[in-house]
Structure I
Amino acid sequence: MKYKCLLLDHDDTSVQSTSAIHYPAHIETMRKLRPGQQVVSLNEWFKKNFDPGVMEFFTGELGFTDEEIKIEYNIWRSFNENAAPGFFPGIIELIKEFQDSGGIIAVVSHSEAEHIARHYEVRGEGCRPDIIFGWDHDKNKRKPSPWPVEQIIERYDLSREEMLMVDDLKPGLEMAKNSGIDIAGAGWGHSVPEIEKHMRLHCSYYFSTVAGLADFLFN
């Protein structure tokens, strides 16, 4: 295989989680912290996650204080506690084939590692990533920081040419660029023209379907 390691984003790349978990959690957060204020639509929520980023949206446009960020985090965690969103059709088969061929699956996500691991336990059909890098309170250890890439290189003795990031949003793109690795834009999780245009322009590759990515990897 051209790539020995896939760095897979989780939310809206592997699992359909924003519409099921993260956006409803934001609606609840706004109900408690900004009652009466209009909540962005689901498509707008995707855009805010893309640019400027969710934390920047909270602290900038919404003006959340440090205390309100803690409240938001606890609400978000409560929505994640027992949730197990479904994987996109074809993702589990892709992961299994990649691992069966000797490849390494590293999840690099803004969800927490314990929640990602549970999603695989419940919905992964026996499939598990080799390593998980989830949300870290230290921003220097989460996307778009190159820290997860450096850890994977050291642990598995990989070259940068052997690694491919697969992500639907800008933090993954920026991490790939900051790290000098290829990135495939994942276009199957949502349909936001502004996001698609940017990812098509700046990613090494862009795929509208999981099948397209699988064909690229294996054929």
Structure II
Amino acid sequence: MMTKIKKAAPRLSVFQTFKTKSREFTGEAMRQRGIIMHLAIETLPTKKTRTAIAHRLAEKNGTTWQNIYSGIFRDLDEILLPLEIVEESGRLPIKRGPKALQEQGVPYYRLTEGGLLVAASLSEMGRERLSIMSEFFEKSSSSKDKDLRNSVLTLLRVAPNFVSSLLRKYVESYSEGRIDSLVPFDSEGIKRALDESLAVQRELLEGFSSLSPAEKEPIINLLKKMK
């Protein structure tokens, strides 16, 4: 009797880098980042189908959509959909093609709560991160923790790089299995995502907040010189 080979569980790869080039994202990582960023920004259903996503990413990367369509199909169907980072939002009717496809329509997609969190962790989103995080907390059960919500949104406004680092570590921890689920985004999950660099930043913030105004001034001046 042949032993069935167990299929590997899907894994999010948005922060996956080459083993020999730790600062360079793999092709899979770049595709998944592209899909998530596209769905985070695009609003028209016709622009959120597999083919539309392929056309957009191909345009950005200077290639043809046919060259990357299979990769996008696989990322959506085998990774992002099973992990509930992306979900089907509806179907668009078509007039041509196989009869079954005409009857069922072409699916288009949207980000889930977890998908919004992943999008906010991507540095390429830039200023869009504030609106994405606002949308995330409005939709997510995490919004029940008002202190966490207000703290993150305040930090995102005054220290966006800190929040970016925090969210990156959080999503990486999920990708590596140290966090079981992206949502709810809570204090317990944040604790699990903490590494040495975040612990150092936390120590600095806690120490600085305990100083008197006279003690803070020279430190502020020092930090300004480090820009």
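Values quoted throughout were computed directly from the atomic coordinates according to the rules given, and no laboratory measurement underlies them. Remember, predicted model here, so these are calculated numbers, not experimental data. Cβ atoms are built from the backbone, for glycine too; each structure is taken alone.
Structures I, II were shown, and volume of the Cα convex hull per residue in Å³ at 191 was computed from II. Structures I, II were compared on distance in nm of label points 7 Å out along Cα→Cβ at positions 182 and 206, and the highest value belongs to II.
The value -17000 for helix-only ellipticity at 222 nm (-39500 (n - 2.57) for each DSSP H run of 4 or more, over all residues; to 500) was derived from one model only; which of I, II is it? This value belongs to structure II. Of the structures labelled I, II, which one yields 0.10 when FRET efficiency 1/(1 + (r/R0)^6) of positions 94 and 190 (r between Cβ atoms, R0 = 30 Å, to 0.05) is computed from its coordinates? This figure was derived from II. If we compute FRET efficiency 1/(1 + (r/R0)^6) of positions 22 and 46 (r between Cβ atoms, R0 = 41 Å, to 0.05) for structures I, II, which one ends up with the highest value? Going through I, II one by one, FRET efficiency 1/(1 + (r/R0)^6) of positions 22 and 46 (r between Cβ atoms, R0 = 41 Å, to 0.05) is largest in I.
So if we calculate relative contact order in percent (Cα under 8 Å, 6 or more apart) for every structure here (I, II), which label has the highest result? Result for relative contact order in percent (Cα under 8 Å, 6 or more apart) over I, II: largest is I.
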